[in-house]
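Scrolling down, you'll hit the structures one after another.
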Structure 1
Amino acid sequence: MSTPVIKAKKRKIDSECRVFKSSWTLDFFVVEHNEYLLCLICQEKIAVFKEYNIKRHYSTKHADTFDTLTGQVRIDRVNLLKDSINSQQSFFKAVKLSSETATKVSFLITEAIAKSGKPLSEGEFVKDCLDIFTSVACPNKKSIVESISLSHQTVARRVDDLSSNIEISLIKRLNACKFYSLALDESTDVSDTAQLAIFVRGVTENFEIIEELLDLCPMKGTTTGQDIFNVVKHVFTKFKLADEKLSGLTTDGAPAMTGKHKGFVSLMLKSMTSPVMTYHCIIHQEQLCAKTLDMKHVMENVVNTVNFIRSKGLNHRQFQAFLAEIGSDYNDVIYFSQVSWLSRASTLARYWSLLEEIKTFMTIKGKDVSFLDDDQWLNDLAFLVDITKYLADLNLKLQGRKQFVNNLYEHVKAFINKLQLFHQQFILKKVVYFSTLSTRKSETVNHDKYSALINSLIDEFELRFSDFSDKFDEMELFGTDATNAPEMFQLELIGIQNNSERKRAFAEHDLLTFYGQYVTSDLFPNLSQHALRFLSLFGSTYCCQQLFSMMKNVQSKSRSLLTDTHLSGILRIATSSVRADIDSLCKQKQSQISH
């Protein structure tokens, strides 16, 4: 037998219509305020809109004092109390607004400090400057500046908040990606801590590219392949990255990264169930290829000369004065950097332009520069000036973020073709593409020597870039005969290659636009999936090198006490393409006045 449902008795008050009567204001000094009644005299809230309750409150607390007020006097007192209440509400509203504004300004200034790589203590200096400005230009706003929290501790907390907000946003964005790849490199900071930079590039189904700093991980102990593997797997968990979406790994080629059995890449491949493409940074590969040019006898003399001139202040000033005195087109030599091909090319070109001036100055200083009278040495220098210019141009093309693997390899392939042309030219005793070498007497130029050097450079490039070469046909499917393509792509390729609109679109648009609009997954599922995988790949670790350059600026010797957490946070804010949601952060925070 079912139990009868007993309906709860409704209180009579619930069904009554409680409406505020305007007469209550004059009779009992109450007004309606936010769904309750407010006593104008004591500012106590009265919950029930019932005359009995209102009258009882007035009679027990205020009647003795206010019953004597009648007529216009009573009306004036009511209006005065109402004005007082309104003023208080306006004040608190303004205080709240100023507080929210101060918090937002604090976040925005912290963001600017982080993006510029300034010390966290810079916030206090900024606040002092704002204080000076408001004191002179707008004294009525001085209180707002005073309420802005920009102490070293506050800025540090703001960095944490901004970084965490960006991190949460990145997790959501990566979750929407079909594929992603990683670029990794390691560098030691000023406190001798190995910092592992991990960048991620993801691509969504709509061919939108995400390229961000995934994490900067301090490695306090050893940095073996196993150590790096453990750190990366932890990052996978932290950012909720799916193993099956990993398309590629690009590293700097260090033994800890690429060791055959215990290197990071090897350990990662063993842990994966789906295929992952691996690459050695294309920029680093080019630098290794260039070492094939055995021109040590030239570089040693150039570097020693430049160092003699620039390393001592007196020599440097005297050399500059000497150049000015003789009316030289240049005012100095350029320092040489072993790691930068752009620097090497600039140093050699400037050295060649100042040959006579250098010879005269070094002779005055009593230095042996007999090599500057040696035709073969000068020819080698001229050859090196020209070939390093070509290498520097290639290096420049390979730099930059958000470059696709196929585009990077196209630059390398074009360079190899140039080298093959140079090789043939030297065989024919021609130096038309070597403008500096062409100024030398032809009968003194050893064409066979330079032909052999170029040939060894070709061999080295082809060997080191064989992994890119092997996959180039897969990268450039649209230029491939459909019958030579993998079977899974053949029918779709025929459909695209015989469609005039898509052929025209391929020529007119960039790859992302072409794939996103003309090679959709519903019509070309295999090609679309293939493109997503390849477009997610890193071809170099340039983004890591760029980050390390920024890290050196942020963590200088005078700021070596900067914590790893704050270093990572600052660099995330500085490099992120998406800003933190400061408005949402402000809602979570209460302004804390400190200085």
Structure 2
Amino acid sequence: MFSFLLSALLLAAPAPKDDWRTPFEKGNGNTTATYAECLAYYRKLDASYPEITMRAAGPTDCGEPLHEVIVSLDGDAEPASVRGKNRRVVFIQNGIHPGEPEGIDACMALVRDYVQKKELRRQLENVTLVVIPAYNVDGMLSRNSTTRANQNGPEEYGFRGNARNLDLNRDYLKQDSRNARSFAQLFQRWQPDVFVDTHTSDGADYQYTMTLIATQKDKLHPVLGQYLQQSLLPALYDGMARRKTIMTPYVDFEGRTPDARGLVGFLETPRYATGYTTLFNTIGVITETHMLKAYAPRVRAQYDFLDLMVRTVHAQAAVLAQARATAQAQLRTQTTFPLAWRLDTTQAEKITFRGYEGRLQPSAVSGQPRLFYDRTKPYTRSVPYYNTFRPSVSVTRPAAYIIPQAWGEVLERLRLSGVQLRTLTQDTTLTAETYYIADYKTGPRPYEGHYVHTAVELRTEQQPRTFRAGDFVATTQQPAARYLIEALEPQATDSFFAWGFFDSILQQKEYFSDYVFEDIATELLRQDPALRARLEKLKAQNAVFAQSGAAQLDWVYRQSPHYEKSHLRYPIARVID
């Protein structure tokens, strides 16, 4: 308490003589700040209050810098120093989809109030607040009034895609954008306890103004998952209800309407912001205000939630700190890591859902049946909520990965996300676990600039591998271990392999002419009766293969010393204890 009183005396907030209304507050309730207005407002706060620091935090694809705003009671804006004072860090990101700008407007008012209002300043005793005013600067500058066809205001807003037409909320692991690379560095510097990503929801019509996606509990360390379920979420849901804004889990569902089969938990893999932050034991939440509600209540709901989050983290600071410390400590001894998840449809809890009756009626456009939500018929019903996920693919932790220096794009991203790398000082040959890509499926169309691979199957061999001086070793005994494993294991949902970073290994570089290799194959089969027996067995088992001379010749080639070992061989080796 003494330290707080001293800080209050040393950093007494100036009387708010100026007009401190935000651009949204000055408007008609249906307008949002432009990028220039947003930055100007934060610069004014920065110049007026020593508790606030605004600074550039790296480049974006449009050439404008990313900015961070730090709110700290004693003006301390240095991550290491803040952590040394045992403060929890709440990190809020706004404007990843600038057509969903409620968080942009809400945060401007929130930051102002946390330095101007005495009661709110107290919440900063245990908390430092970090805000990205607008993450997708590119999209915020592409202002229009037509691209959000489903949305009720504001009058103008930004565009979802960035300067490269990327959806930045699919870019956290692959980091194609400079925005994502700047975010990774900023996130690693702060290592926040809680991360909030503000959004507007598409989808069904229902009574709620605010819905919430929390980090999928089963993907968290059990201690953090327990804290999330038993402490943090109850406080947030109860607190919003006391503020007359009843929340529900994000309305993701299978079926025609939410009440048909119930709600399904949202699985945020590492391509998403909160999926990425989870890899570092940061609890993430995504606020989703409902697109069809008026804009002003949506901004108010975002403000109330963000304020409540800071208050809750302040009140629960010690418990949260202990949970994260336990998760980090136990990471060192974890032996098995899930790489992919599936929904457990046998597990559901009952929740109360407030919706509108949905029915089919003839379309005035096509004459075909269309869905219509009747707001004159609200309902409150108990529906199942399926929010338990089980690992569908797991891997045993290696002692280390060896990454050849040739794969610079991968190495760059590992460094940005805090992976510690050691360099081999001399050429080294060792026996290592090596993957071969046995099978995979690829989408027929590009997705976020890539043809994504799924259903990856592997063949594993222990084989001698030679690595050159200058290649890199990443041990899994480090804080970024979970990120490292999910980035480098090919079967992980959002691995670098899945995003196509290693596609060059999928193509053969040498081949044969059949008229030349026929004689070579004949001699190989003569010299190796076991190989001949395997060929005959395959022909007996597979009639199509038996009728194809080309297939048989190719099979013999692939068993021969002439077939290149690098084809389909994953270049990163696993070192096993």
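Read the figures in this text as sums done on the coordinates, not as results from a lab. Quick caveat: nothing in here was measured; it's all calculated off a predicted structure. Cβ atoms are built from the backbone, for glycine too; each structure is taken alone.
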Quiz prompt | Of the structures 1, 2, the one that 3, 15, 24, 23, 16, 10, 6, 2, 1, 0 was derived from, the read-out being P(r) over Cα pairs in 10 Å bins from 0, in percent | solution = 2
Quiz item: Here distance in nm of label points 7 Å out along Cα→Cβ at positions 307 and 491 was calculated and came to 6.7; which of the structures 1, 2 was it taken from?
Solution: 1
Quiz item: A value of 12 was derived for relative contact order in percent (Cα under 8 Å, 6 or more apart); which structure in 1, 2 was it taken from?
Solution: 2
Quiz item: Given that helix-only ellipticity at 222 nm (-39500 (n - 2.57) for each DSSP H run of 4 or more, over all residues; to 500), derived from a single structure, equals -18500, which label among 1, 2 identifies that structure?
Solution: 1
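Assuming 3.2 is distance in nm of label points 7 Å out along Cα→Cβ at positions 163 and 179 as calculated from a single structure, say which of 1, 2 it is.
Computing distance in nm of label points 7 Å out along Cα→Cβ at positions 163 and 179 on every structure in 1, 2 gives 3.2 only for 1.
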Quiz item: Here distance in nm of label points 7 Å out along Cα→Cβ at positions 427 and 507 was calculated and came to 2.8; which of the structures 1, 2 was it taken from?
Solution: 2
Self-check item: Computed 0.50 for FRET efficiency 1/(1 + (r/R0)^6) of positions 195 and 243 (r between Cβ atoms, R0 = 25 Å, to 0.05) - originating structure among 1, 2
Solution: 1
